[in-house]
Structure formats: structure tokens, C-alpha cells
1. Compute relative contact order in percent (Cα under 8 Å, 6 or more apart) for each of P, Q and report the one that scores greatest.
2. Hey, FRET efficiency 1/(1 + (r/R0)^6) of positions 13 and 37 (r between Cβ atoms, R0 = 35 Å, to 0.05) derived from one of P, Q reads 1.00; which structure?
3. When Kirkwood radius over Cα pairs in Å is computed for each of P, Q, which one produces 16.2?
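All of the numbers you see were taken from the coordinates with simple rules; none came from a lab. Because the structure is predicted, anything quoted here is derived from the model rather than measured. Cβ atoms are built from the backbone, for glycine too; each structure is taken alone.
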Structure P
Amino acid sequence: MKGDVQLLLVRVTLPVTVFVVGVILVILGGEVAQGAGIFLIGSSVLGALANAYMRLGLQSNEDREREEARRQFLEKHGRWPGRDEL
């Protein structure tokens with residue numbers, strides 16, 4: 001449970017917080033602060049995209065492993081497994 005909370009903090013809360021701070025700097029800041037705000041907004045978007053790509057990659061690996069298990073079942077039993085057989 002503790003790991004889930006930490007993961008949520010890193011995946012969601014951190015990028016959202018950085019994004020909000022960036023927006024505040026863009027709205028309220030001077031020229032340098034606006035530049036820093038744009039940088040923070042971009043960084044948070046890149047971080048969120050990197051997280052999404054990592055999660056998609058991990059999901060893809062799980063799909064491949066599941067497909068391989070089904071192929072092995074096919075070789076052993078001569079038929080494709082049903083939904084509740086694996």
C-alpha cells in the first residue's frame with residue numbers, strides 16, 4: 001500500500017504540481033519568471049508522456065507473455081485455450 005501511494009505521488013502529483021506552478025509563473029511573473037513557467041510546463045508534460053510510454057511498454061510485455069502462454073497451450077493441447085483456461 002505504501003508503494004502505491006509513493007507511485008501515485010511520482011506519477012500524478014509531481015507533474016501536476018510542477019504544471020500548476022508553471023502556469024502561475026506564466027500568469028503572474030515577469031519576463032524571466034514567464035520563461036521559467038513555460039519551461040516547467042514543458043517539463044511536466046514531458047514527464048507525464050514518459051510515464052505514459054513506460055506504462056504502455058510494460059503493458060505490451062504482459063500482452064506478449066500472455067500470448068506466448070496461449071501458444072504453448074495450443075502446442076500442448078492442439079486447440080486454442082478458452083477464456084477461463086489460463
Structure Q
Amino acid sequence: MALLGSLIALGAALVFAALALATLWGGWQAIRRELLRGFVSTNPAMGERIWSLLLTVVPLLGAALLGLLAAWRIVQVALGLG
């Protein structure tokens with residue numbers, strides 16, 4: 001049963017890591033396709049551009065980091081390291 005539990009936990013860790021990577025990829029696509037094109041069409045001030053980028057990138061990085069940390073912690077528990 002412990003082996004089965006470890007395999008399930010490793011699968012969950014893989015899913016967490018995949019979701020973290022999907023979050024980063026989706027965020028990059030949104031910045032490239034939506035945010036930067038919006039800068040061209042509306043021509044906002046430099047401060048507004050910086051705030052827009054920061055308020056988009058920081059939460060994306062936070063969500064991806066939490067997903068990767070959760071995956072790492074699940075792997076540690078599954079392997080009996082933590």
C-alpha cells in the first residue's frame with residue numbers, strides 16, 4: 001500500500017509541476033499576444049506600462065513558484081525524505 005501511495009503522490013507532483021509550467025506558458029502568451037499589443041494600440045505612459053507588466057508577471061511567477069514548491073514537497077514526502 002505504501003508503494004501505491006507513493007506512486008499516486010508522484011503522479012500528483014507531476015501534475016503540480018505541469019500546471020506550474022502551463023501557468024508560465026499561458027502568462028507568457030497573454031503578455032505577448034494581449035498586453036504588448038494593447039501597449040501599441042493605446043500608447044500608455046511608461047509608468048502605466050511598468051505597472052501593467054509588474055501586476056501581470058508577479059502573480060504569475062508567484063502561482064508558478066507555489067506549484068513547483070508543492071510538487072517538490074510532494075516528491076519529498078513520497079520518497080520518505082520529509
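1. Q
2. P
3. P
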